[in-house]
Structure I
Amino acid sequence: MNRSLMALLALVAGIVFGALIRASGSATLADIAHALQPLGTLWLNALKMTLVPLIFAMVAKGMISLDRSGGGGRLLGITLPLLLGLLAFGMVLSLVFGVLFVAAWPVAPDALAPWMAASTAPAGVPPTIAGMIVDLVPSNPVAAAAQGNMAALVVFAIIFGFAVSRASSGASIAGFIDGLADAMIRIVQWVLIFTPLGIFILSLGLALDTGFAVAGFLAQIVIASCLTSVLAIAVSYGLAWLLGGVNPIRFGKAVLGAQAMAAGTCSSAATLPLMLECSEHKLGIADAVGGAVLPLAVSIFRFGVAFYQGTLVILLLHAGGMALDPAKLAIVGAILILANLGIAGLPGAAVVAASWGAALGFLGLPLGLLPLLIAAVPLPDILLTVCNVTADLAVTTIVDRWLRGARPAVAPAPAE
């Protein structure tokens, strides 16, 4: 069975068993469940242990690779700003959708109370916009890493990665970063072996305190993620039509095979060969364009992820009883986009941990939420991957059109 699905089942089982033990009033069963909690905490600490080196290594590695691919001239000059611009556009739409979703289905204001109570983060004076921006550039990167300020660590990793790619001795440093990233991924893979057990124990303890209250919030996360993924797929069709000049019917027929592959594998990278074939033979895109744009898009352009993350930020803030500060939302959106740039190739649960670690810290939310986010991913992950693949092909049509000049909105399909 897929490990991600096992994590979801473990979460549900933990909630059910914990709530039943709570309802039974059995002191013996409650004592046994509480005695297991250190094992869950041990697993969570092992996951947290990898976050600082993992995020630093993956983001720096991604920036080095991105900068060294910069010889693509006009094509890269069009593609890179387009990808980043669309990610920002998707994040804004997602935040707006999150506000509408919460208005239609309000989040219980105490849904995160157990996590917030367990957090050791001190309450302080709300930061100003200038203060939030200044804090993103660490005066001491080592201290920022030690304090768990991963938003600042992401910024430093981006600057460091670009500097290494331009340094005369950068090759040896880049090799070290590659090795560090590989080592961290290996440790993460070891930790993730115990994901179902860790999540079961943690959710068991949570349900002992809250009963079935957490189940409602989990359902909101899953449903919101699925809805935003469907919306992002629809937006991708619109982008291919309005900016790429390929009408939705033709585009839908062309990408259907790649979408099926994405749904079956839940991996954009595994779908890349089929995407390249679809780009050239079904969309009529030049091989040189598809061959350059699609690998870059697979590496850094997770359009569906941007959509679902923005909405989840809104849900998490409401559940934590925190205000929606527009400046803070803008900065956390940028952090999520930047954190996603260098995590290609990570296991699914590790993607959640690496991409959310910095954002949760910046928002003042506990890292103990990571198991909940990891367990909530499997069902939406199918739609998220379909969306990412669809958006990658939509972007390829846009770049191809902009490189060749305007082409007819409805072009005849190439001969099979």
Structure II
Amino acid sequence: MDNFHTALDVVRGLRSDGPIICARPERAQIAAAWFLDNFPGQVLYAVKANPALWALDAVYQAGIRHFDVASEPEIALISGRFPDAKLAFMHPVKSRRAIRRAYFDFGVRSFVLDCGEELEKILAETGNARDLELIVRLRVANDGANLPLTDKFGAGPETAPELLRAARRVAARLGISFHVGSQMMRPGAYRMAMVEASRLIARAGVTVDVVDVGGGFPAIYPGQTPPPMRDYVQSIASAFEDMMVHNNAELWCEPGRALVADSASVLARVEMRKGDKLYLNDGAYGNLFDAAHCKWLYPTRLHRARGAASRNLAAFGFYGPTCDSMDVMPGPFFLPEDAREGDFVEIGMLGAYGEAMATRFNGFGDSETVMVRDQPFASMFGTDVNPLRAPRRSGAPE
């Protein structure tokens, strides 16, 4: 993989007809090291955020040994690359084959569920195994999340107590999990969710071995500046102390976006300008899914191989390379007013849910990846954490 000092060096030195991912793996190492040093429990990397090998290797080198996986291919990927990793199958609805292969072929013992039917599937496909770690996902409020996740998964108060009791009867270890929503802007949301979970645990009358607060930890985007990450950890730690669980219960989290968002940007070439419309070689079916479908704003800057661009900025919308009229990123994105064909737009904070969301629709979507050593657009984490310190040993949380 080619290495460059800055994204501008990439523009001047690399000839590519498609988008170029500028990877900064040391940023993922710094973020992962911060979580390992500051979160008072076990840290699982949510693989779906970015399964690129450079990103996986970065968090592993920082000390991550636990992974949140959601499919058979993710299980095979992590098992093959990191034989000592512990995997938690955190998708609440799994195929029978995936459950069976996870248990028998890859040694997975942690499974999430949110209904009785899924519990029955897990038991049937593992041969009524007695060494299961069953995690019941609860539905909690998502107020304060920029991407709420309440509609698809999670047992509500009407079904959760009985499901917890049923899982407790057959589990070697029982846990609860929830998701407060993606890009959560309010640290107190975790406390509120943990209070809700405590009430359901009390109603069920069960002992719980694991409390998994899920993901939702934020990154910085235009118009979205979250509180310090330490506030989130302090809110969770304080709430955990008040939960109705035994002293030896484990606390888990599943950061994805927070670990890798600032670790990559994308260089997209301007193929055409029509007024305030810039037609790029990347778009909704490539690395810019969220910019199109969620109207997400990303930080941008313009790079020109030769000559200087105007210092005056103008608002632009982006149009992707496919023939689909939905391939539009409305923005607005502010760039030099003289942006033109042949310029490159660097779009930042795409280490999470960038390349991971890309398709090959219309023959587009392939990206080339290079390493760069410059700083990201923004970060929730400083540079005072040593990403190359000795990894934490796998096992119980420290």
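Structure data summary
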{"read-out": "If relative contact order in percent (Cα under 8 Å, 6 or more apart) is computed and equals 34, the structure in I, II", "value": "I"}
{"read-out": "For semi-axes √(5λ) of the Cα gyration tensor in Å, for residues 231-294 alone computed as 17, 16, 10, the structure of I, II it came from", "value": "I"}
{"read-out": "Entry that produces 20.0, 66 once Rg and Dmax of the Cα atoms in Å, for residues 207-358 alone is calculated, selected from I, II", "value": "II"}
{"read-out": "Given -8000 for helix-only ellipticity at 222 nm (-39500 (n - 2.57) for each DSSP H run of 4 or more, over all residues; to 500), calculated: source structure among I, II", "value": "II"}
{"read-out": "Comparison of I, II by distance in nm of label points 7 Å out along Cα→Cβ at positions 239 and 351 - largest value held by", "value": "II"}
{"read-out": "Answer label among I, II for the case where FRET efficiency 1/(1 + (r/R0)^6) of positions 143 and 263 (r between Cβ atoms, R0 = 35 Å, to 0.05), calculated from the coordinates, equals 0.75", "value": "II"}
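Quick note: the coordinates plus some simple rules give every number you see, no bench work behind them. This one's a predicted model, so the numbers in the text were calculated from it and none came from an experiment. Cβ atoms are built from the backbone, for glycine too; each structure is taken alone.
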